[in-house]
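Take a look at the structures below.
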Structure P
Amino acid sequence: MDKIPFNKTHVTGNELKYIAEVISSGKISGDGAFTKRCQRFLENRYGFRKCLLTTSCTDALEMAAILFNIRPGDEVIVPSYTFVSTANAFVLRGAKIMFADSETNTPNIAAKEIEALISPRTKAIVVVHYGGIACEMDEIMAIAQKYNLFVLEDAAQAIDAYYKGRPLGSIGHLSAFSFHETKNIISGEGGMLAINDERFLERAEIIRDKGTNRGKFSRGEVDKYEWTDVGSSYLPSELVAAFLYAQLEKIEVIQACRQNVWAQYYKGLQPLSDKGFFRCILTGNEKTQNANTFCIVTKSELERSCLIDLLKEHGVIAAFHYLSLHKSPFFVNQHGNRDLPNADKYSTRLLRLPFFAEMSSEEVNEVIRLVVYFYTKDSQNHS
């Protein structure tokens, strides 16, 4: 069997056609027909009040920090087990990051620990739906309401995932999505800010367009095109939007393929998880995951390294994920002495198996076979 990569780009077939349409139209800069199609599709499918495509999820997070009016000295609660952009967006505005630990059973932020981190300077809570698995949003939103805090959903990995029937990204005041090539729906690089609170609708458009009212001007709502606020150039080109739309119109097909891969992994590996060899990360009740990834948690960092090596010897690429941000070189001296044991556990023991829409049943079975062999080879040798 050929080597099995960790990820493989899925192409639906209409990407080049739509990109050619954009080139032929003569308008390849942002906010053209395909951008509007993508935004309308996502608003209609998931009930977001407004969607704005961005050049990356990082940019969407940075827009959220501006919209929340984060200023030097404000505190923002962020999970330690996440990608650097989740925290960096707020650091750029001068915020003090208060890192929270993960849950015991998922890498998501531990809702029960949030309240202890709140101070008079706290401005916002950021949640990350790791691997498309929902955080405990009812509990988190109740805490935010109690203390009058904003909630940002970092839904980079959570397109088409749900919490109690509600799409992830539609619950907090704002949410940020990624369309990076490693995600379910892709445009190479790309992202989106979803706005669920009407207070942010008008300003978000201005911030995204360099701090100008060009959107209003182009619609004839004002007679001057002016600099009215802070902002930057966050809108992607029509070439990116065209690629993305080809993906969105096939989202049902893509998701069905990914769910099949996830189900096959689960069927093949859950029996070993039940026996205590390792632990599969599952969604829990009333949550619908989106087949973003399939992860296991090993018993030690050494065990994970040995498993990665065995898989690699057989041409299979598996990967660990984040390193706890509270222990990063940039932040370690700012964190203090609070232990975050679950975040550290996932940093040293979580392993992501190969996962992509076009992954064949034979490829999934080969990965399963190798994982099973790794954990049972000693008993097999003694039998």
Structure Q
Amino acid sequence: MNPGKDAWIGVLGGGQLGRMLSLAARQMGLHVLVWTGGDRSGAASTADRIIDKPFEDTDALDEFTSSVKVATVEFENLPVETLKKVEERIPLRPGSQIISICQHREREKRFLSENGFGCANFSLAHDLGSFTEGLTKINSPVIVKTAEFGYDGKGQLRLPNQLSPQEIQKAWEQFEGGRVVIEECITLESELSVLVARGTDGKMVHYDPVENIHRNHILDLSIAPARIPENYQKLACETASEIANSLDYVGILAVEFFVSSDGRLIVNELAPRPHNSGHHTINACHCSQFEQQARTISGIPLGSTTLVSPVIMMNLLGDVWKDELTPPDWSKILKTKGTSLHLYGKRQARNGRKMGHITIMGDTPEDCIVKASSIRKELELPDI
């Protein structure tokens, strides 16, 4: 697709990832139609057009697919039936089957294990009996995760090694009879992620791995270059590329990894879209993950992923707002050389809600850390 007046791409989902994709795509001369599904939390103000109707609306489906030449998603938790109907009419990149795998932890774990990609020891459960059997099978402390709609620590429960039958039943009841994945608890040495971009022609590039630090199960900081041994970074890039090829993927794919204390590199999760840990690419790479997404789905040659500077991306949660409508004094933060502020246009702040991020660039990784520590002190956040 050549950028110009007839070059329309469609985005399913109206959140902050759609917002940043719209900005990048429009800068390239592509036009963007966002089907919000009723969520106007970010992308509505940056797209050329929006369809503000539920994803089950058949008129919205007709309007969306007749208005764009290709479609993508800004988030994976979308109705699969809607994705299939879109895909029947226009190219959907990545495809509905891939999104279906990534939106459901059971399907994702099966895909990873059946294709030889190292993941944590796991068991699957759908009732009290299989839940009890799964806990016994793993025989170690576990994290139980709902199979659907869990992210940023939601839908998860940590359990110790040995539980009484009554404790097992009580734990199972918290998941209200849904399907769950039972995973061994990993003693972590570090966390990292790799972003891979794969085009319609099968050509592929990846960004440098980033080191991720979470706080209260939500991504807090992403650091590039990662402070992780080179052998793990190399293996992570190779693994992410192999996963993209095995899926015949088109678009941006994020692969999250754990490095365990016993030396394993473990695939944690896949995200079939740009990722929070890739937001630093907007300022610190030749081509951002969002421009790369627009390029891949449109058949435009892939851009350079070169990191131009050491960088830290720091998430801004509603916790640092003075109240639901009053943000911090940004001038105190932006006076720091090399900082950029990105706010997502959300009207109300609340604890745990991602409201934006700060990108902190410096001459060296140590320089970035010093700056980030100063900013965190200003925001009354724990030091790095």
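Since every read-out is calculated from the coordinates, none of them should be taken as a lab result. Since this is a predicted model, take the numbers as computed values, not measurements. Cβ atoms are built from the backbone, for glycine too; each structure is taken alone.
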Q) Once volume of the Cα convex hull per residue in Å³, for residues 78-277 alone is calculated for every structure in P, Q, which label goes with the largest value? A) P
Q: Could you tell me which structure in P, Q was used to calculate helix-only ellipticity at 222 nm (-39500 (n - 2.57) for each DSSP H run of 4 or more, over all residues; to 500) as -12500?
A: P
Q. Which structure, out of P, Q, was relative contact order in percent (Cα under 8 Å, 6 or more apart) derived from, given a value of 13?
A. Q
(Q) If mean count of other Cβ atoms within 10 Å over residues 70-77 is calculated from each of P, Q, which structure is the one that comes out at 17.9? (A) P
Q. Given structures P, Q, which gives the highest value for mean count of other Cβ atoms within 10 Å over residues 30-37?
A. Q
